[in-house]
Structure I
């Protein structure tokens with residue numbers, strides 16, 4: 001049922017204009033809640049030591065060569081991606097800025113305060129839960145409608161400039177960053193595959209749940 005979802009639901013607290021820098025308080029709070037969940041999910045996937053999302057693999061790989069935390073590196077990588085927007089004619093919203101800040105913070109909070117499970121099965125379960133949390137967080141974040149995340153804006157901008165299919169552009173970006181991250185020492189494993197194949201359905205489920213609960 002949720003897999004057939006084609007549009008992002010609109011609820012009472014959804015912003016009417018995505019590039020609004022003065023949203024209603026309720027919209028802003030739900031945005032931040034969604035991004036907090038998203039960052040928590042990303043962090044849990046890293047903590048599981050089963051692999052990570054492509055961009056987190058990149059941040060993890062860089063962190064092995066620079067004396068900075070994965071969260072801080074995620075912040076700088078996201079900021080660099082946002083800088084590329086200016087060459088791609090993309091416009092940001094307050095959701096774009098909060099995406100960079102909150103997700104980076106939550107990744108470090110998760111890594112610092114949550115322990116890795118001892119047995120492999122528990123690690124896999126944590127990885128699955130992490131992907132589901134990312135999906136639910138995405139549901140709140142996308143329905144808030146306050147601007148795309150840096151990576152989504154990069155994807156859209158590159159697609160417009162090249163006129164290549166969106167799926168090809170996204171795949172190229174994800175494969176490129178995960179390859180660089182893996183080369184630098186980032187962990188690529190079953191968790192990475194769970195994220196790659198599971199995040200789409202998880203986001204659809206998140207959108208469905210949030211849309212139904214607040215409809």
Structure II
């Protein structure tokens with residue numbers, strides 16, 4: 001999301017215009033459009049359901065809303081999968097990567113915000129399982145599904161899990177949030193569960209596992 005603030009035109013080109021050029025070629029297939037929880041912005045109510053109105057707080061979120069509308073109006077048989085805070089071994093960016101990299105130095109770790117901000121972290125293994133469930137069970141009539149675990153984890157708790165595994169230094173928070181970052185996220189995954197999906201990777205297991213992968217690759 002910070003990248004979209006630095007260069008919103010490039011973000012829109014990748015999210016919206018690239019999709020616009022592809023849609024005419026997709027009329028004969030069923031499309032799972034992978035979108036983002038960023039479309040919700042900073043939700044007024046938690047857990048946030050798919051019926052909540054889009055209220056993005058970043059160019060990244062706005063462009064995902066625009067891409068969704070573009071696809072839904074195209075006539076292509078599709079569903080929208082709004083993925084929350086995805087992570088997993090192989091991903092070399094975002095908050096888990098940042099915390100793990102800093103923890104390996106043994107120095108104090110300073111993060112933005114207060115630490116009370118929350119995310120609904122979903123492991124790549126569960127993202128794949130969710131997309132499979134959607135592809136197998138959805139009607140492809142413009143439905144929207146949250147892809148998440150339904151569990152809210154604070155950034156402070158996440159940092160604790162990573163540093164406990166890696167033996168990192170003291171965790172500090174600047175008290176200043178990053179532009180475009182929501183305060184709290186927790187998804188309502190009732191629709192996804194109705195397709196037979198159950199999250200399998202808890203953050204208590206996934207975060208230390210990811211931390212070990214970062215350590216092994218460093």
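Please treat every number below as a calculation from the coordinates, not as lab data. Owing to the predicted nature of the structure, the values given are computational and were not obtained by experimental measurement. Cβ atoms are built from the backbone, for glycine too; each structure is taken alone.
Just a few scattered comments:
- Computed 1.0 for distance in nm of label points 7 Å out along Cα→Cβ at positions 122 and 138 - originating structure among I, II: II
- Structures I, II were shown, and percent of Cα pairs over 19 Å apart, for residues 10-97 alone at 46 was computed from II.
- Of structures I, II, the largest value of relative contact order in percent (Cα under 8 Å, 6 or more apart) belongs to I.
- Structure (I, II) behind the derived value -0.56 of log10 I(q)/I(0) by the Debye sum over Cα atoms at q = 0.11 Å⁻¹: II
- Computing helix-only ellipticity at 222 nm (-39500 (n - 2.57) for each DSSP H run of 4 or more, over all residues; to 500) across structures I, II gives -11000 for structure II.
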